[in-house]
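Quick heads-up: structures coming right below.
Just so it is clear, none of the values below were taken in a lab; they were calculated from the coordinates. Here the structure is a predicted model, which is why all the values come from computation and not from measurement. Cβ atoms are built from the backbone, for glycine too; each structure is taken alone.
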Structure I
Amino acid sequence: MSVDVAVVREANDEAVEAFARLLPQLSSRADPLDLAAVRSLLSADASTVLMARVEGEVVGMLTLVLFPLPSGLRARIEDVVVDEAARGLGVGGALTEEALRLAEAAGARTVDLTSRPSRVAANRLYERLGFEARESRLYRFVL
């Protein structure tokens, strides 16, 4: 079974449905995205949304964020989610590898991501792909 990964270029009903189905599997606090919100996300210069399909059905997504800093172009992988029914099929790996390819092609110096310790399979995947855990603390200020 092959996994096809592509950049989402058009805000349409399929994209809205995919976000509505997948985002709650990532976070119980995720607000639903309507067509206008998806359009806004896809038109942001810094964000690239990737969707993965297996047998034509959207089964995963990832957002790659590229941002210039004085120390060089950096990238972050955010909001990686694979449908529960498609886990173990290589979807997360295919999404992440494509994001890494796009980041490298854009000239990014590094690609960062965060993952909760409870996501054991995801953390194993990231380490297998070459990500290294950093000695760092993540601070968040909620507005």
Structure II
Amino acid sequence: MNRETAMTRQEAMAVLARSSLEKLRAAWDGWDSKPATELLRGPETGMIMIRGRTGGSGAPFNLGEASVTRATVRLGTGEVGFSCILGRDTEKARLAAIFDGLWQRDGDRGRIEQDLLLPLAERLAAADRTVRAQTAATQVNFFTMVRGDDE
């Protein structure tokens, strides 16, 4: 994602789901024109099954369960925001749903992307690059040596 490209709703929701509660709370506390909000669902916590694939693209298998929290919020202006996050943080799910609703408002979308989502996406991408570099540094390459005395 770059600053010239607008985010899709799916990309925006993914960034909100991966952001920290502190970042969302700070953004909400700094929001000058807070709309009225009504919780339509939740926040509620449940479990989902995490699936993996053998070798990354092979046969699927159940890896294990994970806690998720979801929330649905209606803004006073009518937009309905939704969130589903890993973990049990109900406040984070509520705030992410509110920002999803705000993102849907044409007048607020640009501000949310520039002030909240793009900086968060850049931080998350940098953290991902760090983890990938650390993981790559531990990669082990296996090879077979041929002994010359087997003739």
Structure III
Amino acid sequence: MPNTLEAVIDIAAPPEQVWEVVSDLKRMPEFSPHTVRMVAIGTPKAGTWTVNWNRDGKKFYPTTSRIVRYEPGRSFAFRMNENFTTWSYTLEPTETGTRVTQRRDIPQGVSWPVRKMVDAVLGGEAAFEAKLVAGMNETLGRIKTAIETGG
């Protein structure tokens, strides 16, 4: 698996407004085609755990994560406990609003059991990662639409 997957979009709104949407974990299913539910165990901040319910087509699977970065107006990231991936949103001000970068990083790669599960259940690495990138672009597009239309 590649170490980094990334998608970028420009949104015509200030970073503070984008942050309110990106950091609202209850809204994650509204934007991500792979997230059914994401619940923080406590107030979201660095160190907070989350319990998540995800899907890949008709397949559903639970995960847990820990928020590793929570910088209002700038950056939000959580690390998945099962596969050691870190998902992040970085907000950068632009002349017309905010550039949002969504990334999935795997600094040390995924464990052997996770790799085997991806192959056996989720269609293999290439297919799974193509779905993730498509999902990232869809997520950012939905966030942009919600913010720019006042949703």
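Before moving on, here are some points about what is shown:
- Highest-scoring label, criterion being mean projected area of the Cα convex hull in nm², among I, II, III: II
- Which of I, II, III yields 2.3 [distance in nm of label points 7 Å out along Cα→Cβ at positions 35 and 99, calculated]: III
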